[in-house]
Structure I
Amino acid sequence: MNQLIAYVEGESDKLALTTLLKPLIDKKNLEGIVIEFASVGQSGNMSNNKRALLVKYPKKAYWIIKNNRESAVALLPDLYPYNVGVPHANYSQLREFVLKSFGSLLSAHEEDFMSRFEVFCFKHDLEVLLLAAFEQLQEHLGISIHETWKREVEEQDDNNPPKKIIQSLFRKAKKRYGVTTAAEILRNASLEDIRSKCPQSFAPFVEYIEKLTP
């Protein structure tokens, strides 16, 4: 294993994860494994990006792994909104459908490719990491904020996912929430702290990277 490419929906996701995971990325580089984040980024409509990621990128992953037997590919979409790209109302269903799609591309002598393709997700979206980075978020906003959301940040109501909460806070602070904003907030956050507050979906992705070996 010398390379992991993790595909996400948008450029904001890519920048945020590259920033937050920098210590781990650097550590893996020293071990001889290059960690790269790439975004679909083909549409301002994130549902379209999610659909493309889940429908088109298993095939893209197949060709990457076929052309470099030392590579691995992970897909990291938002869990919300549901039933975009593939039928799903939870992570297990999303993962099952995407793995099945990838597996259908393999010939008998390529079954080992399955061990180098994985699917994770944000629950419900990238902004869950910002809710977990409460102090850094508040400092960036420049206003006093109160936790009106569930303390377990990955357990927000489906009708009020983290992204909607964050957008509301930025409107209140009269600040723009742009492509680089999440990365700016997470630059000063502790990866271990964020990981501990997002045990369901984000922590398993971090553990997956940690366990990669050359």
Structure II
Amino acid sequence: MSISKGHFITFEGIDGCGKSTQVKMLVETMNNIEKNTILVREPGGTNISEEIREILLHRHLSDISDRTEALLMTGSRAQLTYEIIMPNLIKGKNVVADRFYDSTLAYQGGGRKLNLEWLIKLNHFATYELEPDVTFLVDILPQEASKRKAKEEDRIERAGIDLQSLVRNAYLELSVRFKERFVVIDGHDTIENIHGSILAELRRRNIL
């Protein structure tokens, strides 16, 4: 769906890949050069979405079904898109998202083995068919990502390396299927080099 005057940039990757650091760096850089930019992150970002986030990531709720998880994720995303993302894009602001619907395709599709085509249709409905201008996939081996995580893990992160391996493979498959907007970044590189690669790609696409 083409409704935006601003640019919509999304970041994806397995837990611990370093994408959140890159999101913050990019937003700071864009605002420093007067590219009016806001940051959103999933799940969450609105009052309703934050309530859903608490349910999704609660460490002690292990009995959420895979379909319930997918529907809750998508419901949170629908509210974020409606309340924050679309209005800001229409105003001409740039939006950088720490996760968007590719996370559901990778985690619930690749990781939980739900039907991918069903998830795509569900998320197109939830997001008013809004498509990112570019999606950066910060790719890293699950073993390396696991070493980086120092904080207490949430419910999804506790699923372990096996799930993260499935999710990583799903992301790489998505990067081939949607190659026009996906850019795969080597997450093993230094923070500064990764940031530089992201800026270079945005300049190439005339976003910066």
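Taken together, the values in this text are just the output of simple stated rules run on the coordinates, not laboratory data. These numbers were taken from a predicted model, which means no experiment stands behind them. Cβ atoms are built from the backbone, for glycine too; each structure is taken alone.
Out of I, II, which structure matches 2.2 when distance in nm of label points 7 Å out along Cα→Cβ at positions 40 and 96 is calculated?
On the way: I: 2.2; II: 1.6.
Clearly, the read-out refers to I.
Out of I, II, which structure matches 25.9 when mean count of other Cβ atoms within 10 Å over residues 8-15 is calculated?
Working: I: 23.4; II: 25.9.
Derived from II, not from the others.
To which of I, II does the computed value 5, 17, 24, 21, 16, 11, 6, 1 (P(r) over Cα pairs in 5 Å bins from 0, in percent, for residues 128-175 alone) belong? Don't skip to the answer; put the middle values down first.
On the way: I: 5, 22, 36, 25, 10, 2; II: 5, 17, 24, 21, 16, 11, 6, 1.
Derived from II, not from the others.
Work out which structure the value 1.2 belongs to, where distance in nm of label points 7 Å out along Cα→Cβ at positions 32 and 192 was derived from one of I, II.
Working: I: 2.8; II: 1.2.
Answer for the origin of the read-out: II.
Among I, II, considering only distance in nm of label points 7 Å out along Cα→Cβ at positions 72 and 104, which has the greatest calculated value? Numbers along the way, then the final one.
On the way: I: 2.6; II: 1.4.
Top value of distance in nm of label points 7 Å out along Cα→Cβ at positions 72 and 104, among I, II, belongs to structure I.
For which of I, II does volume of the Cα convex hull per residue in Å³, for residues 16-79 alone, calculated from the coordinates, equal 92? Could you put the intermediate results ahead of the total?
Values: I: 92; II: 101.
The read-out comes from structure I.
Relative contact order in percent (Cα under 8 Å, 6 or more apart) computed as 33: which structure among I, II? Please list the in-between numbers first.
Values: I: 25; II: 33.
The read-out was computed on structure II.
Going by mean count of other Cβ atoms within 10 Å over residues 120-127, which of structures I, II comes out largest?
Values: I: 23.6; II: 17.4.
Looking at the calculated values, the largest one is I.
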